[in-house]
Structure 1
Amino acid sequence: MRAELLQLAADLARKREPFVLAMVVRREPYSSAHAGDMAIITADGAYHGWLGGNCTQPTVRREARLALADGKPRLVSLSQDPKSQERPGVTALPMTCHSGGSVEIYLEPMLPPPQLWILGDSPCARALARLSEVMGYGVERAPAPSAGQAPMFAVIATMGENDEEALAAAIAARCPYIAVVASRKRFAEMCEALLERGIPREALDQVHNPAGLDIGARLPEEVALSILAEIVELRRAQLRTAPVEAPVSAIDPVCGMTVEVATARHRATHAGHEYFFCNARCREKFLADPVRFLAA
């Protein structure tokens, strides 16, 4: 199982698809999970592997989605008495499996590296490509971005060779970050030319020029460093301020488990209300005597 999961992780990474790698790091009887049990949860909520009984899956899915949203790993403790497990760095949640016991699961979000589109073949462009690869960024040098999602960052370092065309292509690709390595005077000339072509002023106002942070860079490698420093600063700021919304959830009326509504596989309607369950057994118990569970 572990070899299959590691192969799946490698395939997802090669395809640049985000996922969460989860592993049981501690357990107490009578949990069916064991230390070292693994699972992979993809961005669409698909669950591969084993981390214990099915009652743990809704919680793991929910925490995995949050980890992918904020890019932060987390340690989740599931136990009969979650208050006793509360401590810094631990998300303590109730364990509702009938077998009892407790389990701690570490979730590591695996996000694809940012894609950097470098336009131009100047010394600065080549230095930026080398440094970006060292930092683990995906680097694209093609005249146009690959099909699919637009690169997050685009840097125009054409140095007088098809400047306007390169900037127009980056704007058309809707890259969230576009920087132009050029003097203020040359950049103003580029903007005037593109305005005449019908490029909106609002799009040009979002372009970074001069490119990079002001660190007194002169050499191509120094300019490349200043650009990457600005990109890192922007990425970290986005992660700090990005809102993370927990998915809509409901309480299983039988076992008290929190169930994510959007991905709930087991549902039932009673007296005009819809109820959600962590597994088929809870649903069957509810349908056999709904009044009992709703009264409780």
Structure 2
Amino acid sequence: MTTPKPVLTVEHLTIRFGGLLAIDDLSFEARTGDITALIGPNGAGKTTAFNCITGFYKPDTGRMSFHHPSGETHLLERMDGFRIARAGVVRSFQNIRLFPAMSVAENLMVAQHVALQRASIFSIAGFLRLPSYLKAEREAHDKARYWLAQTGLENDADTLAGSLPYGSQRRLEIARAMCADPSLLCLDEPAAGLNPSESLALNALLKKIRDEHKISILLIEHDMSVVMQISDRIHVLEQGRLIASGTPDEIRANPDVIRAYLGVEDHDELAMVSGGQV
């Protein structure tokens, strides 16, 4: 079986904040068509790495190469955040960042403003209601309706986003990200605050995005029931360094991972918490 090509290659990433070494020579890959998880204890550097990949932080050293399906490679460390998003690396946030005073449907239309702006030729075609702009506008509405249906929000299209239940707001963030046509969907704690049934629905949605839409997904997540059920590959960080990479089964049995999460040092105790797989 052929190993999928990487959609993202991170090489020797290092970033400091004053005297704090937040990311220390981090290298890993996210493969095309995979769900890849970054996990680790609090303070391990997951969010910092995520913010570097999506352009919110500039690393001190290192290379982050995004391999677009078209064959073009983008060096993310050289790009501003909005250009990274336009290139196809689109993210959500741990703290929900919807437009609460806009409707659900309007939030999805805003996500498509770049495409609509291009179609409007900087408002000229939009003002004149030219056929090319009207076509782009119809397509944007169709895409918004599609992702409302996929995320179970079709009956909430006219509801203010800020009045949705928390779990629905989480789904809306994913729908909005998908309306921006990502090639790599980056999700920051998508299961945070969800109840067990909502987490199961999230698992199904992310698998569908991967399998039916062929979108690669990179996620940070503390909910191990989500990580272990949907991830193709997991990378584990501790104190800014990569300590393990592998499949869910490999990570579940890795003594370094168990030690990092549970603080276990004794070999017998380590064997006990890992089910004897040391």
Structure 3
Amino acid sequence: MDQFEGKTAVITGAASGIGKALAERFAQEKMQVVLADIEEDALEKTVESLRQYQHRVIGVKTDVLVEESIKELYAKAIEEYGNVHILCNNAGIGANSGNKPIWEIDKEDWEWVMGVNYQGVLTGIQTFLPHMVEHGEEGHVLTTVSMAGLLPGAGTYGVSKHSVMALTEALRRDLISRQTKINSSVLCPGFVDTNIDKSERNRPSYLGDARETTNEIGAEIMSAMLRQGKKPDEIAEIVLEAIKKNIFYILSHPAWDDSLRSHFDNILSRKEIVPNSEEEMAKFFSPREDGEKY
């Protein structure tokens, strides 16, 4: 897909971070953009900031945990702009489960993380794809995954991202085998300067409060790494070029290539998974000579 003007993009998690940057970049391409987010105030501010530049945008408060909310997003997008051409399943959360092993993590924590990061994407696909295939025009589905969807570890977050990676790979196969005009991509960034480390602010009250399980030191390290990461607008530019070139695996952080290569070499050599050593983790705090960020 390389023609964007006059087409429509729907983006979840669009009030901040990567989602906001994608909305801005698509709007610059003269697309009509539907921004969806659970944070209503931030959503309204983002929409107003884009309208100042005469961009055609609307905001729809959306909770991807709720199927009916995603259906309402679909209905409002169609009502406002007609055919949808780009769907960005971008909404996602981090997870604060402390140092608990996965067998001790509470059911409510699994419900929240898998509900947003996996089920929210699946529902988005089930809701929008029939329409996108039926209207017969070129389109694209982008799913924001993470390096955590390609590498081992990361607790509930990693499990959810591996799940959504498998889902999107299956989607890609099905779109091709049915000879649709819809392409797809998985965005697998490393550290990006977003607020995903503050995901607890949007945790539903009915799932209780997980803050007592938080590993404060680990949370501080994660926040520091995110702040040192790439900027969302850098990621949005990479995504736009990948959509134009129909690239499926969007690996925005080449600094992780060695880790990926090592992991898949271990798989092929039948080796066990070994947790990263302190020395290996320390490299993430050291600037690279090539200027790339983790």
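A short reminder: the numbers here are calculations on the coordinates, not readings from a lab. Note that the structure is predicted; figures quoted are calculated from it, not measured. Cβ atoms are built from the backbone, for glycine too; each structure is taken alone.
For the read-out Cα Rg over 2.2 N^0.38 Å, a value of 0.98 was computed from one structure; give its label from 1, 2, 3. Structure 3 accounts for this read-out. If distance in nm of label points 7 Å out along Cα→Cβ at positions 60 and 180 computes to 1.7, which of 1, 2, 3 did it come from? The value was obtained from structure 3.
If relative contact order in percent (Cα under 8 Å, 6 or more apart) is calculated from each of 1, 2, 3, which structure is the one that comes out at 19?
Value 19 for relative contact order in percent (Cα under 8 Å, 6 or more apart) corresponds to 3 out of 1, 2, 3.
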